[in-house]
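What follows is calculated from the coordinates using simple rules that are stated; it is not laboratory data. Nothing here was measured: the structure is a model prediction, and the numbers come from that model. Cβ atoms are built from the backbone, for glycine too; each structure is taken alone.
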Structure 1
Amino acid sequence: MNGNPPNVPEEQDWRGELEEASERLWSTWETNDLSVAELDALEARFRQLAEQTGDARCLWLVSELQVYRMNAAKRIGEKAALQGLQLDPGQIGLHDNYAVCAGGLLPDFQKTNNRRLIDYYVEFIGRHPELLIARRILIEHLIADYRFDEAQTQIGQAGVFAGERSYVLDFYAGEILYRKGERTEAERRWAQACRTYPDSAACFYLLAEQYAKFARYEEAEEAYERSFAMQTAPRRIDALTSLLHIHEIRRDDAALLHTLDRILEVFAVDHGETEGPYIEPYLRQKERLSESRRIG
């Protein structure tokens, strides 16, 4: 006997289901290809597995499904709002809805402050002070709301748990300085973090993220490239996917195509993959871009 309670599936069986469902979601993440019926069936299955196994990964999949539904609904709403604006360009409600569906923000404080999320993580960290990921989410949203004193307190408290990732806290401290207008000191803090961890690709990636966040795109590109170059196989593509966004902001189609090719090369050389759910979004983006260039 395997020792599992009755009706509890073997882990290797449901783990395969989890991986298959995750790949299905990823391969259609930017589309509405999964039907409501398919999503409902997946949700029911993994809620059942969560009850049977008590494994949080099943509930992670359920939460991923809800994010998928939300993104799909926003794409539908965005399309409807754009169609409406063609009919009535001055319709305020359509502008508001397009902004929300396109991932933007409305100016109302009641809609943009992060009070509920912050309150949750303050309480969560009281129970799990050692979890750096939770502390990071709290610090990031305190900074976003300009609650700098509280963020500094959390940065100080997180130091004993950060270990080799203490440079993360240096970047947060620097971001507070940057937002306060002390840009020279902020950049000094960021540079010092990279000097302390000169062989850390993750550290230079965070440097790039800070520059990109404040529209310092040239410096961001340089740091992303350095971070990517520091990796050994199998390499991550995070820095390259961030570069895609900068190329799109700059409307640099040539650079965009080049970076897409680099991403596909990483999949082929480092992972031996030339097709599949993780590659399809980049192939589709390259095809769309190549087609638009031909038409243009």
Structure 2
Amino acid sequence: MKRKTLIIFLITGIIGIGAFAFLSSLFHQEVPENTIRILIDKPMNQQHYRLQPLLEHEQYAYIAQEEDFKLVPKNPKLPTLQFHLVKDENTRALLFLKGDSDVMYDTLSIAKTEWVKKQLVPSKAQIFSSPGDSVSELAINDENIKLQNPSVIAAINDALPIKHWAETVFFNWVEPIKKDWIETKPPSQNITLQYLTTYSREGQQLAFLTREALGKIGINVVIHIFEPSLFYTKIKKREFDLFSSTRVNGNKNILDLPHTKTIPLFRWKHGLIIGKRIAVPANIESSLDYSFRFLSELQLQ
């Protein structure tokens, strides 16, 4: 019996090693000559405004490769920028740690960024941050008669401990905009509000934090989680009391709707992780914005 168990254990181990080797070879990329490899989390095309600053300078030629693409410089001395689409966050993090990527920019959740930060050896990679362009807001449906009371809006605004959240939940990857929590008188009536969010990690996290904070002043929050297309449909039909969204300064927000009040919460910081192959400019943090403009400044060591 023990021998049979040992044989099964050995076979299982061999299969596991084989599967790991197969997956490693599947995701492993040969390092292209004079190329900087960038992981992205969603498809982008030549008209995408994050790439536009690079293309407007006419430094690069855009070459599509199915969902991947590359920007080839006209000056052959400059490195090619190879963009590789990996939709799964865990896979992106592991590929970078494995050395199959040189750059990740705003492509990991805060929790995963912190995890990668703990895994990195300083001599192999660096993490940078800078004030961001994206602002998170809490939207309030002004058509709900209970939310037309200024004292209720004030109570909601005052009850949100943004500074505390920034320090203890978001690892200081956000900068508070609104003032921190203050002692608030609960509304005189019982209120239940419907809060809509998507499946994004930070979106759900903010929904549950809001529910906890408002619960302390007697406002009951019911959270509804939808995939993005249904979320947008319900918002446009005004089937909500509260939702949070993020806007990029200078860009129109799809959720800018009439009869909707917004409470600015915090500004997201940019998160940049760069591998050891890259020579990092001294001013890298000051050049970070919502675009990939800073990539034109990177060189291989």
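Could you figure out which one of 1, 2 the value 11.1 for mean count of other Cβ atoms within 10 Å over residues 109-116 was computed from? Source structure: 1.
Where does the value 1.16 come from, among 1, 2, when Cα Rg over 2.2 N^0.38 Å is the thing being computed? Going through each structure in turn, the value belongs to 1. Suppose you compute helix-only ellipticity at 222 nm (-39500 (n - 2.57) for each DSSP H run of 4 or more, over all residues; to 500) for every structure in 1, 2: which one lands on -24500? Attributed to the structure labelled 1. Source structure of the calculated read-out (relative contact order in percent (Cα under 8 Å, 6 or more apart), 11) within 1, 2: 1.
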